[in-house]
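Read through the structures below before going on.
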Structure 1
Amino acid sequence: MLEKDKMITGVLIGILLPVVLYALFYFIMQASGIYITNTLTEKTILFLIGINAFFMRHFMVKREQDQIGKGILLVTFLGAIVYVIYYYAGAIV
C-alpha cells in the first residue's frame, strides 16, 4: 500500500494516525482512572498535529513519496485550522 505514491494514501494516514493514537490515549487514561480535562485534551490534540508533521516529513524527505506527504500535510493543515477555531475562536473575536 505504501509503495504507491498517492495523495489519498497520505490523507488516510493523516486521518487514521491521530484518531488511533487519541483512542489509545483515551483508553489508557480511562483504565488508569485519570480524569481527562479540556486542557489535557487540547495539549494531546496539539501533540498529535505534531506527530502528523513528523510523519509528513518522513514520507516527503526520507522516502521521497511527495504525494503521500502532501496528503498528510493537507490533513495536518485542516486539523490545525480546526484546532485554532475550536479552542481560540473566542479569543480572536
Structure 2
Amino acid sequence: MIEYALNFGFVCVALALLMNLYRLTAGPTTADRVLAVDTMAINAIALLVLYGIGQATAMYFEGALLFAMFGFVSTVAYCKFVLRGDIIE
C-alpha cells in the first residue's frame, strides 16, 4: 500500500514542478520568478523525502535538510539583490 502512496506523491510533486517551471518561464514579474524558484526548491525537498521513504534510509532526509537551508539562503540573497542591487553591503 505504501508503494501506491509513494507513486501518487511522486506524480503530484512532478506535476507541481511542471507548473512551477511554467510560472518560471512565463512569469510576468521578477517576484513571480523568485517565488517559482523557491517553490521548486520546496518541491525538490519533497522529492528527496519521498525517495528517502521509498529507499528506507535516513541519508536522503539529511540531504533534504541541507537543500532546505541552501534554498532559503539563496532566496533571501536573490530578493536582497532585486531590492537593493547589491548582496553584500
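Things worth noting here:
- In this comparison of 1, 2, the computed figure 1.22 for Cα Rg over 2.2 N^0.38 Å is attributed to 1.
- Computed over structures 1, 2, relative contact order in percent (Cα under 8 Å, 6 or more apart) reaches its largest value in 1.
- When helix-only ellipticity at 222 nm (-39500 (n - 2.57) for each DSSP H run of 4 or more, over all residues; to 500) is computed for each of 1, 2, the one that comes out at -31000 is 2.
- Structure with the greatest value (metric FRET efficiency 1/(1 + (r/R0)^6) of positions 5 and 69 (r between Cβ atoms, R0 = 25 Å, to 0.05), set 1, 2): 1
- Value 12.0, calculated as mean count of other Cβ atoms within 10 Å over residues 37-44, assigned to which of 1, 2: 1
- Read-out mean count of other Cβ atoms within 10 Å over residues 29-36, computed value 14.2, structure in 1, 2: 2
Bear in mind these aren't lab numbers, they're just calculated from the coordinates by the rules spelled out. Bear in mind that the values here come from a model prediction, so they are computed numbers and not experimental data. Cβ atoms are built from the backbone, for glycine too; each structure is taken alone.
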